[in-house]
Structure I
Amino acid sequence: MFRVVYELMLRGLPEEIECVGKLWSTLSSGGRCVGTHTIFLCSFKGSLVKLAPQAIKPHYIQEIPQVGVLRALVESRDSESLVEVASLVYRTLRECGVVVKLVPE
């Protein structure tokens, strides 16, 4: 099983929430999705895409972050399908201004 993990940094702007909703619409139009527009699980082109909130560990000497973090997980048994779907997720989110970071699992 191959896996790609992205972290999405959201500042709470309406445009960012619309962007995540756009990703849900794109995935649900070509596959099957369960959940809401911001927290979901989708089967798309042989891959599984999961978007869920990520807990931020607080540090004692750091200000409280005003950023929400979502984790986008893309899994597939086929590497070509994984690259295609992970690229679609990345492009869709970056085009509307969401900060997307590739993270190690």
Structure II
Amino acid sequence: MNYNSQYYVYIMSNSYNTVLYIGFTNDLMRRVMEHHNGAIEGFSKKYHCHKLVYYEEYDMMVDAKKREKQLKEWNRAWKDELINKMNPTRKDLSENWDKEGFICDSY
């Protein structure tokens, strides 16, 4: 097991902020780009969830998977409150990523 890996729980939304998709990955930039490009079949593609509105970083995969499951069980109001703490304007947090793939401070 690679203990240097980072794991992410993230929330994508559509441009109207009416739909939320919660996911888990070990490569946030790749995964978000897959959402942007419509490469992920299913819910996020069907509802155009192309905007990264929230994410959390974890050192341990088990912790990230637990958090993903927890967030998926939350009601919409709790999810909205969580997102608003990090990103009250619901801007796309990936819009400031540079071309080398590093996450720039965006909040």
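Worth a mention:
- Structure from which 13.5 was derived, mean count of other Cβ atoms within 10 Å over residues 28-35, options I, II: I
- Computed 15.5 for mean count of other Cβ atoms within 10 Å over residues 12-19 - originating structure among I, II: II
- Entry that produces 29 once relative contact order in percent (Cα under 8 Å, 6 or more apart) is calculated, selected from I, II: II
We did not get these values from a lab; they are worked out from the coordinates using the rules stated. Fair warning: this is a prediction, and the values are worked out from it, not measured in the lab. Cβ atoms are built from the backbone, for glycine too; each structure is taken alone.
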